[in-house]
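Below: a set of structures, written as structure tokens.
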Structure I
Amino acid sequence: MKTIQEKIDYAVKEASKVIVGKEDRIRLILVAVLCGGHVLLDDLPGAGKTTLVKVMSRILNCSFARVQFTPDLLPSDVTGVSVFDQKAGDFRLRAGPIMTNIFLADEINRAIPRTQSALLEAMEELQVTIDGETCLLPQPFILLATQNPVESESTFRLPAAQLDRFMMRLSLGYPTRDGELDMLKAVGDKIPFDELAKVLDGDEILQMQRDIASVTIDDKVLEYIVSIVHETRESGMLALPSSPRGSRSLFRAGKALAAASGRDFVTPGDIKTLIPFVLPHRVALSGQARLENKTAGMVIDEIVAGVPVPVCEREIIGANA
């Protein structure tokens with residue numbers, strides 16, 4: 001039986017056949033999947049955001065639904081609606097596309113706030129309420145959303161409450177010259193989705209999610225997480241600091257990253273790897289930070305640099321083994 005690390009490595013290898021040169025981003029999405037986290041892909045047009053999600057749905061071998069978010073999209077178009085069945089003489093529930101394992105909210109910031117808010121319950125409580133009736137979402141459930149940071153016309157900023165529900169925000173970025181050359185050689189004029197192996201399935205993902213619960217996290221690492229998040233509340237550069245959900249996301253993602261790396265314990269290095277993708281989108285800059293032309297990522301980097309990195313006993317033992 002393959003270990004979690006072997007399964008993740010295999011999934012990264014398969015996805016890299018299409019998404020060339022972005023193994024680190026692929027691995028981070030898989031880490032989010034391992035702990036049931038949602039991911040916002042915030043990147044320039046044509047960078048491969050939607051392609052990446054479609055590749056992930058193929059190798060994870062789960063049910064998949066894509067909704068193109070537009071200003072006229074209604075909440076019921078996403079969650080579902082009750083319709084009158086003339087034969088039965090009663091209303092019946094018609095589930096929306098969100099009743100799936102992997103849900104792609106494509107260009108999420110083009111939908112009106114009312115439609116965006118329809119996702120809040122699904123992201124946090126893994127359920128939706130349709131005409132007063134609560135429906136549990138299929139498990140596993142992962143929401144992957146894309147948005148284009150360049151265009152502002154006919155778009156709506158995601159509210160802080162929704163951004164906070166995304167475990168990670170990632171950008172693929174444009175490939176290097178050699179990476180783009182490799183991509184053209186590998187993909188050409190047709191993306192070979194059907195040739196990708198189905199690495200996992202829903203049951204395996206759920207079992208892996210249960211397995212990572214046994215990954216241990218030292219008290220010193222917990223204190224490290226809390227110290228960094230607490231410093232966002234003390235910083236004069238942030239008008240909105242990280243919520244406790246930021247701590248929980250680092251905790252959960254840290255366990256998943258450790259398991260994906262073949263370890264049964266979390267290191268401070270795991271946390272440092274995750275921070276740039278887990279914390280910046282949860283905070284808002286103060287006026288002073290904007291005057292100094294700082295970004296949220298820059299402020300978080302400064303905070304992390306000022307917090308001592310703990311040394312854990314298991315990490316020392318592992319290094320000397």
Structure II
Amino acid sequence: MRNGSPILGRIVESFFRDALATQRRSSPQTVASYRDSLKLFLVFAAEQKLKPPSSLSVSDLDADMVLAFLNHLEKTRKSSISTRNVRRTALRSFFRHVGYEDPVSLGIVERVLLIPAKRCDQKTIDFLRQDEQNALLDTPEQTSVKGRRDHALLLFLVRTGARESEAIGTDVRHARLSLPRQVLLFGKGSKERIVPLCEVTTGALERMLADRGSGQPDEPLFLSRDGQRLSRHGVIHIVRRHAKTASATLPSLADRAISPHLLRHTCAMNLLRAGVDLTTIRAWLGHVSVQTTHMYIEADTEMKRKALEHCPITVTKVSRFEASDSLLTMLEAL
């Protein structure tokens with residue numbers, strides 16, 4: 001204790017071990033994101049206060065420091081507004097825990113929680129057209145073990161709509177490759193959902209597992225070259241590498257940010273165009289609210305164009321107004 005208040009390090013430790021891991025049962029991805037946000041903030045505050053992070057106190061981390069940090073992210077580190085808001089969310093969660101652990105600091109906590117999120121323009125969702133999907137899926141060389149793994153991974157992402165964290169968190173036992181074909185995914189907030197697998201995807205997964213000659217239930221479904229669980233950066237690298245190769249034959253893929261999340265958007269658009277209702281797509285993707293899923297309707301200009309074609313516009317011939325009263329005739333003549 002220092003001056004009747006808990007040491008900052010103890011608050012940080014209890015936040016991650018007790019609040020996030022035990023009470024909220026946050027996913028490893030959430031814990032990692034909050035850890036990175038808090039680490040960046042503490043390093044920034046230490047530089048501003050000219051002291052090591054271990055010597056910081058809660059009083060050093062006031063609302064002005066938080067606001068300066070958020071501006072630093074955007075102006076100096078060139079982070080997007082979206083990233084700035086993600087860091088803000090992590091800090092808000094931490095400061096709520098500070099208020100619980102150190103009631104003396106409630107004044108600081110309240111002012112930090114009053115810092116608003118920064119508004120940003122909502123970008124139109126990008127997704128792959130059918131020819132672009134085919135070009136990407138045809139890129140991996142399926143005569144090699146590595147190529148068959150990459151092909152299975154790309155198919156898995158675009159057909160299930162799984163986040164990269166969900167794909168790498170899937171074990172062999174979570175994927176049922178016989179009827180009914182399905183996979184158990186672990187999403188945000190430790191929420192589980194079952195997503196169906198098509199025959200093409202299960203066939204690719206079976207060939208990938210046959211190459212390994214094992215496929216034990218507790219093994220990760222997707223492995224790296226050294227036999228370890230594929231990392232998030234590994235998934236991103238695979239998607240970008242094959243997208244770059246595919247862009248040589250399909251220029252529309254060039255100069256675009258092709259990512260695992262774009263394949264997730266593509267899966268949603270495929271479902272929407274197939275006539276699947278928004279509630280089912282919401283459950284498929286693991287969205288908390290159907291309002292999040294609604295953004296795919298806004299992005300689909302092709303569906304809007306077809307709807308317009310089915311709504312013919314009748315143009316009524318408009319005749320010139322003729323006054324039928326002396327007073328109206330006088331007003332018309334003015």
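All of the numbers you see were taken from the coordinates with simple rules; none came from a lab. Since the model is a prediction, treat every value here as computed from it, not as a measurement. Cβ atoms are built from the backbone, for glycine too; each structure is taken alone.
Thinking only about volume of the Cα convex hull per residue in Å³, which of I, II has the largest value?
Values: I: 173; II: 264.
The maximum falls on structure II.
Quick check on the output: 22 is relative contact order in percent (Cα under 8 Å, 6 or more apart), derived from one of I, II. Which one produced it? Let's see the in-between values first.
On the way: I: 22; II: 15.
So the calculation was done on I.
For FRET efficiency 1/(1 + (r/R0)^6) of positions 100 and 244 (r between Cβ atoms, R0 = 25 Å, to 0.05), which structure out of I, II has the highest calculated value? Mind dumping the intermediate values first?
Working: I: 0.30; II: 0.00.
For this comparison of FRET efficiency 1/(1 + (r/R0)^6) of positions 100 and 244 (r between Cβ atoms, R0 = 25 Å, to 0.05), the top structure is I.
For distance in nm of label points 7 Å out along Cα→Cβ at positions 156 and 268, the calculated result is 2.2, so let me know which of I, II that is. Intermediate results must be reported in sequence, preceding the final value.
Numbers: I: 4.4; II: 2.2.
Label of the source structure: II.
A value of 2.7 was computed for distance in nm of label points 7 Å out along Cα→Cβ at positions 108 and 204; which of I, II is the source structure? Before the final figure, lay out each step's value.
On the way: I: 2.7; II: 5.1.
Corresponding structure: I.
Can you rank I, II by distance in nm of label points 7 Å out along Cα→Cβ at positions 28 and 116 and just name the one with the largest value? Present the calculation step by step, with values, prior to reporting the outcome.
Details: I: 2.1; II: 3.9.
With respect to distance in nm of label points 7 Å out along Cα→Cβ at positions 28 and 116, the highest-scoring structure among I, II is II.
Out of I, II, which one gives -13500 for helix-only ellipticity at 222 nm (-39500 (n - 2.57) for each DSSP H run of 4 or more, over all residues; to 500) as computed from the coordinates?
Details: I: -13500; II: -16000.
The value was obtained from structure I.
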